[in-house]
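J.: So, here come the structures, one by one.
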Structure 1
């Protein structure tokens with residue numbers, strides 16, 4: 001592993017989606033006195049801490065599935081990245097926290113999340129051009145509003161009798177209307193005609209989804225990204241660091257997933273921002289304080305609720321979060337904090353409940369969690385008239 005570890009990575013390993021794996025590894029090494037050996041049995045300790053992190057996260061949010069355990073290869077990639085970022089060093093057959101690594105370990109112990117995000121944003125932007133390039137591609141293609149990736153549902157498939165050309169043409173029209181891509185229909189269909197689609201409906205839907213995604217991602221983000229896997233990796237990192245966010249929405253009657261910027265390379269936001277300088281550039285992250293946007297925030301909640309409520313007068317928390325975050329260009333974490341503050345100010349305004357097993361909980365479909373007076377999580381919310 002020593003010869004591999006000394007290579008400077010052009011981009012982080014795609015297996016390490018969650019940037020918090022880096023935090024967990026640093027905290028784990030710190031608990032061992034800032035030093036661990038290089039044998040598999042030593043690295044296995046870091047694997048255990050990461051798997052515990054994933055299990056605790058799943059339990060805290062009530063995930064309906066048990067997280068897949070990471071293997072030693074993922075952990076070795078975490079270590080490679082920490083070395084590339086100069087947060088640990090390899091010598092004397094051991095991995096030891098550097099001065100900067102120890103500083104971060106101290107911040108983790110103190111739960112200084114703001115400082116940690118600033119440090120890691122700076123580190124990733126300075127060491128891996130792919131993150132800055134990703135943001136600039138979104139800015140160039142859509143003025144920061146995002147490139148819509150199609151979601152081929154059974155309803156979309158049935159609407160066009162499973163005809164690939166008709167499905168593709170409608171999504172191309174959306175892309176050309178809302179972005180600067182200018183994908184031609186013939187170009188896309190020529191790519192599709194090289195591949196034989198499966199017969200089974202569910203497999204065919206999945207294949208159409210994959211084909212459209214690959215071609216759109218290549219058109220929008222080439223040469224830096226050409227696959228959904230790489231796209232998800234970069235998007236996961238930038239979203240965790242509050243540079244981007246993403247939402248499932250409907251555009252012109254079609255379901256899409258849009259990753260949009262909640263940061264900018266110029267001071268364009270009207271409220272409080274997190275300012276991070278790296279290399280010869282500056283990134284501004286939209287972090288409005290609650291007092292600055294409480295009225296706008298509540299109006300966005302109310303307007304979304306009116307448009308999205310079901311027959312029982314409820315809206316899914318995840319749908320509400322997606323809509324409000326996209327409208328205000330804020331992170332999911334900020335939404336969760338502020339809806340709790342709004343509720344504490346006016347408890348009669350919002351009513352929360354739990355949909356049960358019908359509402360599957362994933363990383364992007366998280367419930368609202370209240371810790372006091374007892375720990376509860378909710379997946380549905382109703383907005384009541386002010387009294």
Structure 2
């Protein structure tokens with residue numbers, strides 16, 4: 001009995017709807033992840049917590065992202081990503097709706113961590129899904145779009161969070177974000193028998209793991225120099241992105257800027273991720289060059305924010321910096337996926353490394369803000385991290401790493 005439309009085990013000619021499944025899912029993830037960051041004043045008062053705890057509330061799912069990566073690696077290198085995304089999206093929908101139930105800090109943090117286990121699996125498997133359907137410049141382009149849709153979901157959360165709370169008192173705050181996931185769930189169910197997204201090792205088109213001599217071991221993949229370097233680069237990118245997204249609302253509030261300006265910052269991130277992918281594809285900008293120039297701009301921008309020039313520039317710089325740290329998203333994922341035949345393990349390694357940093361940085365940023373009275377120290381820390389990424393990009397461009 002057929003499980004859906006069977007096709008040949010090749011990425012060529014994959015249906016458009018199949019390619020869009022991870023994009024719809026990641027839009028839903030972006031909303032659920034960032035909707036709490038849209039309401040810092042309300043939630044700190046309602047939950048009776050400080051800024052450091054608020055940073056933990058935002059970043060708790062990112063710790064789960066890290067924990068989920070071994071499973072993502074194991075599943076991704078053995079089974080079609082379409083089948084994995086089908087079941088993961090169903091669990092995501094249930095948990096996202098359940099997030100509206102807790103009314104105190106500890107249960108909400110715990111449930112966001114549990115949701116993060118599934119979200120982390122989806123994020124990594126979705127990137128693997130794209131890597132199996134797109135290669136080279138088109139791979140960078142679509143990975144960039146993938147990251148851009150994630151931030152777009154966050155921007156929508158910033159726009160809708162306040163109105164939802166005003167209308168319902170808080171019920172449905174997270175549940176609103178499951179709409180794109182329901183579309184993805186239906187599409188994944190329709191294509192659940194598809195073999196375009198089967199792992200390279202299982203090229204016979206079956207659900208069972210296949211084996212070929214050229215497939216690297218897990219240890220060889222996670223210690224691959226290019227994969228490790230991509231992990232370092234992703235640490236700077238996602239750590240900076242999550243920290244800036246978490247505190248942009250309170251940062252702007254200190255200058256008397258209220259309303260939905262924070263949403264514009266995430267729209268800037270969306271534009272950056274899509275533009276970076278488009279530049280790599282349309283203008284043949286190499287991945288190392290895109291990463292290097294972006295890291296240089298981010299380092300300079302964070303240093304300027306740390307020094308604290310005139311107020312108008314301080315208000316403009318977060319938009320510029322968010323654009324800079326967003327440009328190389330697709331390039332980093334493409335570098336990691338192209339470094340080894342075990343792209344599932346490679347991408348899981350990169351996601352784990354980046355999200356471990358993203359788990360730690362927001363609480364540290366909140367503590368620094370409380371201790372120093374401003375965000376200068378936080379921006380200096382992010383400048384240093386992006387400086388390390390710049391060095392990493394130079395190493396990648398030097399050609400010393402085997403990316404075969």
Structure 3
């Protein structure tokens with residue numbers, strides 16, 4: 001119990017990312033139901049579309065009634081409304097009920113991470129080590145559900161609801177009360193040299209990187225099915241992806257500090273392109289898993305570099321605005337683009353060709369951002 005009281009952030013992030021693993025496997029459920037790639041893309045785009053509109057609402061409600069109370073409401077409502085997607089048949093019915101569940105679930109991770117990062121700042125603890133528990137939660141849940149789906153896809157919904165409810169008890173152990181204004185001013189005297197223009201460049205890079213990751217996560221079930229892999233392989237793939245983040249997260253803060261935010265983010269986009277191409281060349285589950293290990297150099301690099309830049313480099317008066325843009329792009333626009341564009345692309349040019357096209361696009365963007373960065377440095381030196 002003392003361990004829980006001392007590290008409630010680690011437990012909360014474990015369960016909210018466990019829910020994300022279950023959410024990713026909904027695309028496999030929709031595929032097994034018999035929906036086309038474009039229909040799956042539309043369904044999986046519901047959550048990010050809803051995110052664009054409800055995040056400001058729930059954050060505003062959090063300011064009025066406290067983030068803790070709103071998080072509890074969202075988690076409970078998500079746990080129960082998601083069952084409408086499983087119970088009712090037909091594309092339109094599932095579209096409606098997935099929209100209802102998304103209305104509540106859309107702000108679970110943003111609100112959860114908002115509380116976590118604030119608590120960590122007060123305790124002067126690094127985000128990377130705590131985010132590691134989110135990776136463990138995602139990976140263990142993915143492989144666990146991957147094994148359970150052999151007995152029925154109702155297990156995806158069962159686990160999703162369970163982890164939502166299991167996340168609730170840890171909120172009471174955070175280091176500050178909801179009505180207390182965290183006193184972090186004296187703790188953050190370090191010089192913040194970040195600029196909003198750099199943030200926007202990083203955000204553009206993140207848009208590409210996370211879009212590619214969203215495309216991959218939505219349609220990897222289709223690729224594995226077409227290649228003849230077992231139904232449990234999707235859970236194994238997501239586990240491999242998650243655990244590949246662990247080595248980086250141990251040294252995340254030091255790597256970003258030494259190499260810089262933009263180089264780290266650009267490297268993430270480059271390896272994302274390589275990974276998406278390699279998975280199409282995998283003829284066995286072992287080859288596929290080895291390809292997925294590159295995820296540790298992709299999404300987490302892109303996500304972590306921008307997330308930490310906002311909270312530790314931007315001037316304090318720009319953080320709120322930057323966070324709003326970050327969540328709109330990261331949880332909204334990227335997943336809308338990856339799911340919708342990817343679904344229609346697959347229906348037009350086949351799954352394998354679509355994966356390779358997206359991979360080449362990611363490689364091109366990484367080269368383009370690198371050239372912009374080099375030109376900017378040259379311009380500063382010449383000035």
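J.: Suppose you compute FRET efficiency 1/(1 + (r/R0)^6) of positions 221 and 317 (r between Cβ atoms, R0 = 35 Å, to 0.05) for every structure in 1, 2, 3: which one lands on 0.40?
T.: Values: 1: 0.70; 2: 0.40; 3: 0.20.
Matching structure: 2.
J.: For distance in nm of label points 7 Å out along Cα→Cβ at positions 197 and 269, find whichever of 1, 2, 3 sits highest and give me its label.
T.: Answer by largest value of distance in nm of label points 7 Å out along Cα→Cβ at positions 197 and 269: 1.
J.: Which structure, out of 1, 2, 3, was semi-axes √(5λ) of the Cα gyration tensor in Å, for residues 37-228 alone calculated from, if the result is 34, 18, 15?
T.: Values: 1: 41, 22, 16; 2: 34, 18, 15; 3: 32, 21, 18.
Label of the source structure: 2.
Laboratory data are not the source of any read-out in this text; all were calculated from the coordinates shown. Keep in mind it's a predicted model, so treat the numbers as computed, not measured. Cβ atoms are built from the backbone, for glycine too; each structure is taken alone.
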